[in-house]
Every structure is written in C-alpha cells, then in structure tokens.
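Bear in mind these aren't lab numbers, they're just calculated from the coordinates by the rules spelled out. The shown structure was predicted, so the numbers you read here are calculated from the model rather than taken from an experiment. Cβ atoms are built from the backbone, for glycine too; each structure is taken alone.
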Structure P
Amino acid sequence: MAQAYAEETGHDRDEPGPVRSRVRRLIDSRGRRLINGWRGRDVWRRGLVVAGCAVLLALLMILHAQVPNDVGNLGSLLETFLPWIGMVTIPVLLACALFRRSASALVALLLPVIVWLNLFGGLLTSKSGSGGDLTVVTHNVNADNSDPAGTARDVAASGAHVVALEELTADALPAYERALKSAYPYHTVKGTVGLWSAYPIKDARAVDIKMGWTRALRATVAAPKGEVAVYVAHLPSVRVKFDAGFTAGQRDDSAEALGKAISHERLANVILLGDLNGTMNDRALAPVTSQLRSAQGAAGDGFGFSWPASFPMARIDQIMVRGVEPVSAWTLPETGSDHLPVAASVNL
C-alpha cells in the first residue's frame with residue numbers, strides 16, 4: 001500500500017505535507033526571532049526599570065530590620081509576611097524581564113533570589129527527625145467554633161502528650177473537657193487558655209501579660225524524662241487598618257510582659273505554646289524569641305504556616321523551646337477553627 005501510494009502521488013508518506021511544512025516554517029521563524037531578540041547591545045539597555053526594582057527588592061529584604069515601626073508599625077507588617085515578599089514579587093519580575101528580553105534585569109534578579117534563599121532557603125528542606133520524648137500541640141480553637149467537641153477529638157487524635165488550647169469560651173469549655181478527658185486526665189484552665197496533659201500538672205498559675213484579663217498561664221508538667229515548665233499564651237490580635245497601619249501596640253506590650261515572665265523561669269526545660277499573633281521574623285516579639293528556639297525553625301518541614309486555615313500565609317501559632325531539643329515539627333489538618341493546629345516532638 002505504501003509503495004502504491006508513493007508511485008501514484010510521487011511522494012513518500014513520511015514526508016511532511018503542506019500543512020506540516022507551514023507549521024515548521026512558522027516555528028523556525030519565531031524561534032529565530034526569539035533568539036535574535038536576545039542578541040545585541042539592546043538586551044542590556046532594555047528593562048532597566050525592572051532591574052532597578054529587583055535591586056530594591058533585594059535591599060528591602062536585607063534591610064527589613066531597618067524599616068521603622070514609628071509609622072503604622074510598617075516594619076512589623078513587612079516582617080510578618082516577609083517570605084511572601086520574595087515568593088510573589090520575584091516571579092513577577094522574572095516574567096517582566098523575559099517579556100522585555102532584558103539581560104540586565106535577569107542578572108539583577110539574581111540578587112533578591114540569593115537574599116531570599118539565604119533568609120528562607122533552609123525552610124525548603126525537611127529537618128524533621130523521628131521519635132522524641134514528648135509531643136506537644138497548640139491550637140487556637142476560635143471562640144466562634146461551631147464544633148468544639150469535634151475539634152477536641154481532632155487534636156487528641158494527634159497522639160500528643162500535651163495539648164494547649166487558646167480562645168476558649170465559657171460555653172464551649174465543657175465540650176472540650178468532656179472530649180479530652182479520656183486521653184488527658186490532667187488539665188488546667190486560666191481565663192481563655194488551657195493545658196491538657198497525659199502527665200501530672202502542678203504549680204499552675206495565670207501569667208499577667210498586661211491585658212486586663214487572663215490569656216496566659218504557666219504550669220509544670222511532670223513528664224517521665226523530667227519536669228517541664230509549659231507556658232500557654234494568646235497575645236493580643238493585630239489589625240491592618242488604612243488609617244492606622246499595623247495596629248500592634250497592645251500585642252507588643254504583652255510580648256514584653258511574657259518575655260519578662262519567661263526570663264524569671266527557674267526550670268531548665270521550657271516550652272512555650274500559643275498564638276503569638278506574630279511570626280519569628282517580627283522584631284516586636286524579640287522579648288520572647290530572643291530567649292527561645294522555634295521548633296519549626298529547628299526541626300520543621302517547610303514554612304509551617306498556620307493562619308488562616310483556609311489558605312495559610314503566616315505562622316503566628318508557635319511552639320518554642322529552651323533546654324530541650326526539637327526533633328520534629330508540623331501542622332495538623334484543618335479543624336473547625338480559622339487556625340491550623342501545630343505540633344512538635346522534643347527530646348528532654
């Protein structure tokens with residue numbers, strides 16, 4: 001059949017037809033134009049604005065600590081979402097550089113890429129290990145949670161030895177206590193924060209974080225490998241307002257009070273669990289972060305963003321330690337809250 005076709009038409013079946021020939025010529029022509037567009041001196045002259053934006057982005061990430069907080073707490077706002085500054089802006093600048101066929105912009109774009117990788121590249125790889133003497137979970141359960149019992153069961157299913165809950169309400173508290181009772185025979189609640197434990201709890205007391213009501217506690221958990229001072233805290237919320245910027249003054253004052261309380265802790269092993277309404281990059285949390293290590297930063301898998309639960313963009317729920325060694329850290333599946341629960345295992 002192939003031979004008859006070739007004899008009748010004078011063409012081999014494997015040769016391209018007219019349509020394929022036109023397509024090939026079109027591809028070859030566009031390919032040559034694309035290559036030619038990246039030749040000559042113009043590739044270095046085009047896209048200077050894009051190149052300048054890339055340099056400014058790199059400087060912004062390098063000097064983020066120098067951005068003042070005097071006006072609208074802009075520095076803290078920037079640091080809260082600092083990873084996203086690069087993750088969003090760098091691809092946009094790359095697209096602009098390619099569209100403009102600008103070699104200078106592409107070279108300049110290497111600067112923010114290197115800076116971002118230096119700041120956050122370590123979070124791209126998993127540092128989680130296995131095992132651990134003590135597993136802890138913290139979860140802002142949301143005062144408007146419509147299924148507190150279900151949320152409690154989800155948290156208990158993690159197998160954690162110690163669970164901290166924030167934003168407890170008087171109406172929902174009995175549901176949490178009933179759902180957690182079998183797995184955690186010991187618990188203490190102070191104000192709107194609570195601690196549930198598989199091991200005995202003693203010396204539980206409220207911690208004054210300058211709010212006018214109780215949103216922090218301190219207790220000793222008698223774990224099998226040794227006693228641990230466990231702090232549970234829910235720092236004041238922050239807001240982004242058009243006329244006032246990043247309103248975080250009360251949160252910052254509470255962070256200072258919490259840091260002072262932790263600095264007076266006598267036990268060597270310390271774990272802080274809670275919603276700090278700020279990230280580890282936020283300078284305003286320095287009274288706390290300067291004393292403790294982030295379990296996520298030391299032994300986590302990825303960024304560990306915890307809020308908002310539907311599309312996590314920041315890790316404002318923290319597990320921080322002193323005197324113990326983080327082994328692994330991770331986020332748990334979504335519950336009925338607007339925060340994700342976060343967990344960590346540590347060696348005492």
Structure Q
Amino acid sequence: MLFLLPGVVACSKPDEKKATNQPAGPAPVAVQVQAVGTTTGTPFQTYSGTIEAENTASLAFSVAGTVRRVLVHEGDQVSKGQLLAELNQEEYANLLAVADASLQEARDQARRSQQLFTVQSLTERELVQATAGLQRAEANARLARKRLADTYLQAPFAGIIAAKLVEPGVSAMPGASAFSLIKTEQVFARAVVPEAEIGRMRRGTAVQVRVPALGRAFRGTVQVINPVADPTSRSFSLKVLLPNPGLRLLPGMLASLRIPLPAGQSAPVVAVAPQLVVQEADGASVVYVVDVAGKRARRRRVVLGPVQGQQVVVSQGLAANDQIIVAGQQRLHDGQPIRIIQ
C-alpha cells in the first residue's frame with residue numbers, strides 16, 4: 001500500500017486540475033421583480049382611429065368625347081345635381097336630329113298605314129311592319145337623347161371634390177374616372193378592435209370621439225361592426241357615425257374613440273407599466289417573468305390592450321400571479337439565469 005500511494009496521488013492531480021478548468025456558466029443577471037396583480041377595469045375602451053367619408057364615388061362620363069368645359073376644382077363643395085363638366089355635344093346633337101327626323105317619318109308612315117288598313121287597302125302584316133318601324137324610331141330617338149344628356153356630368157349627391165382627373169380638350173372615355181366625390185355631411189370614425197375585445201362592442205352605442213386637429217370632441221353612435229376579421233392581424237373594423245356641421249371633420253384626420261362597455265364588462269384586468277414591455281424587431285411585444293424556481297427569466301409574448309391611466313392593459317399572455325421583471329429586462333433572453341435583488 002505504501003508503494004501504491006504515490007501513484008494514486010499522481011493520478012489524482014490531473015483530475016483535480018481538469019475539474020478546476022471547466023468553464024463556468026453565464027453569470028446571473030441582477031434583476032428586480034414584482035407581482036403583476038390586477039387593477040380595476042375602466043367602464044370604457046379607448047381606440048385610435050381615423051375620420052373617413054360617409055360615401056366616396058368615382059364619377060365618369062358614360063359616353064366618349066372631348067371635354068369642352070370643367071366647372072369645378074379640387075376642394076370645391078358641390079350640391080346635388082350641380083354641373084361638373086361637359087363634353088363637346090356637336091356629334092351627339094347631330095345624331096339626335098337624325099333620330100328625330102326618322103321618328104317623324106315613322107310616325108307619318110304609321111298614321112297613313114292605319115288609315116289604309118281601316119279602308120282595307122293595307123294588309124294586317126303591312127300595318128304591323130309600320131307599327132314596328134315607329135317603335136324602333138322612338139327607341140333610337142330616346143337613345144340619342146340620352147347620349148346627348150350624358151355629355152353633361154353632374155354631382156349625384158352633395159359633397160366635396162376630392163380629385164379632378166380631366167381637363168378641357170382631353171378625350172374622355174366611357175367609365176374612365178373624371179372626378180372623385182366624397183360625401184361628408186356625416187362622416188365615420190373608423191377604429192381597429194382586437195379579436196379579444198370585439199365581443200364587447202354593440203351597434204347603437206353612444207361614443208365620444210375626440211379629434212386633436214380640431215381640439216374638440218364629437219358625439220356619435222356605433223354604426224358598423226365588420227363581421228369579418230383581418231386575416232393577418234385577427235382584428236375587426238368598427239365605424240362610428242358622426243354628424244359634421246360646417247363640414248369641419250375631414251377624411252384622414254386622426255381621432256380617439258372612447259367606447260363605453262356594456263354593464264358588467266368592467267372587470268379587473270391585468271395591466272403593467274408601458275416601460276416593462278420590450279418591443280422586438282419583428283414587432284412582437286414581450287415581457288420577462290420569473291420561472292417557478294425563481295432562477296431564470298422566461299420570455300412571454302403578450303397582446304396589449306388600451307392604455308389605462310399610467311398603465312397598458314395586457315389582454316393576453318400574462319396572469320395576475322406572475323412575477324414580472326421590472327429592472328434589468330433589457331439585458332435578458334429566454335432562459336437567462338437571474339439573481340433577484342430587493
């Protein structure tokens with residue numbers, strides 16, 4: 001045993017050296033944590049939105065021709081039936097004159113044929129042919145008269161000219177847009193509502209809509225709740241109808257919609273300070289929570305709801321009993337060892 005002892009000692013030294021040279025794991029990151037908890041939900045939801053026209057129409061001539069006059073400009077307010085532009089009418093006026101002459105001739109022929117048929121000097125077949133000729137002439141005259149009338153382009157409703165796409169002297173083709181007309185006597189405030197919250201919305205609900213550009217709020221009602229979600233964002237479109245006295249509300253203005261919730265919907269909600277949410281490169285919103293053992297950080301993807309006071313509601317991804325990391329989260333990744341400090 002005395003002779004084996006040095007060998008044992010010599011063999012044990014490399015193992016000890018190897019053990020001491022093993023790389024240590026990443027140093028824990030010092031963090032502070034707190035319980036998420038809940039807060040009292042507000043009796044309303046607030047959404048960002050945009051003002052839209054109640055109706056938008058693309059106006060076009062229904063016949064071809066050369067534009068003779070354009071009587072309005074972009075931004076002009078027009079009344080229903082107001083003349084906006086007209087084509088050169090010479091060709092269509094000539095066609096109407098020819099059609100009227102043919103109609104006069106057909107009427108005379110039909111009258112004579114009826115007289116001859118009465119005295120039995122004309123067969124019934126010949127009378128039918130004369131009557132049919134009169135009907136064709138009347139149809140041709142009506143068509144020629146309509147085509148002449150179609151050289152005038154009028155506003156189908158009162159609104160504002162949003163775009164003017166024709167000028168005098170250019171050729172207009174049937175169906176090619178000449179003007180864009182928007183109806184703004186009433187307007188919509190449109191907002192996007194997450195899937196988790198659309199079930200709380202009701203048509204006819206009175207809504208307060210604040211427009212920062214005008215520095216005032218307007219009262220409206222929920223008019224449209226789109227029943228089909230956007231396939232990418234899984235969100236729904238909601239529209240609030242607003243009166244627009246003085247036409248001050250213009251399409252494109254930003255708006256804030258404050259929508260009351262139905263009775264019993266203002267239950268406690270999970271909410272956190274906005275600075276605790278990390279925005280990643282792909283647009284995802286994440287927070288970091290402590291695992292069950294209290295030794296590692298776990299990345300948790302969340303869906304954010306409306307801002308409520310100094311906090312933002314977390315509608316999905318976070319529970320009230322989670323321990324959220326409130327300091328040091330910018331240096332973390334999923335599974336990162338942590339050391340909790342007070």
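Odds and ends about this structure:
- When FRET efficiency 1/(1 + (r/R0)^6) of positions 73 and 297 (r between Cβ atoms, R0 = 25 Å, to 0.05) is calculated for each of structures P, Q, structure P comes out greatest.
- Read-out relative contact order in percent (Cα under 8 Å, 6 or more apart), computed value 27, structure in P, Q: Q
- Comparison of P, Q - label where volume of the Cα convex hull per residue in Å³ is highest: Q
- Identity of the structure behind 11.2 (criterion: mean projected area of the Cα convex hull in nm², for residues 129-312 alone, calculated), options P, Q: P
- When FRET efficiency 1/(1 + (r/R0)^6) of positions 145 and 233 (r between Cβ atoms, R0 = 25 Å, to 0.05) is worked out for each of P, Q, structure P gives the greatest result.
- Which entry (P, Q) yields the derived value 0.8 for distance in nm of label points 7 Å out along Cα→Cβ at positions 201 and 225: Q
- Of the structures P, Q, the one that -11500 was derived from, the read-out being helix-only ellipticity at 222 nm (-39500 (n - 2.57) for each DSSP H run of 4 or more, over all residues; to 500): P
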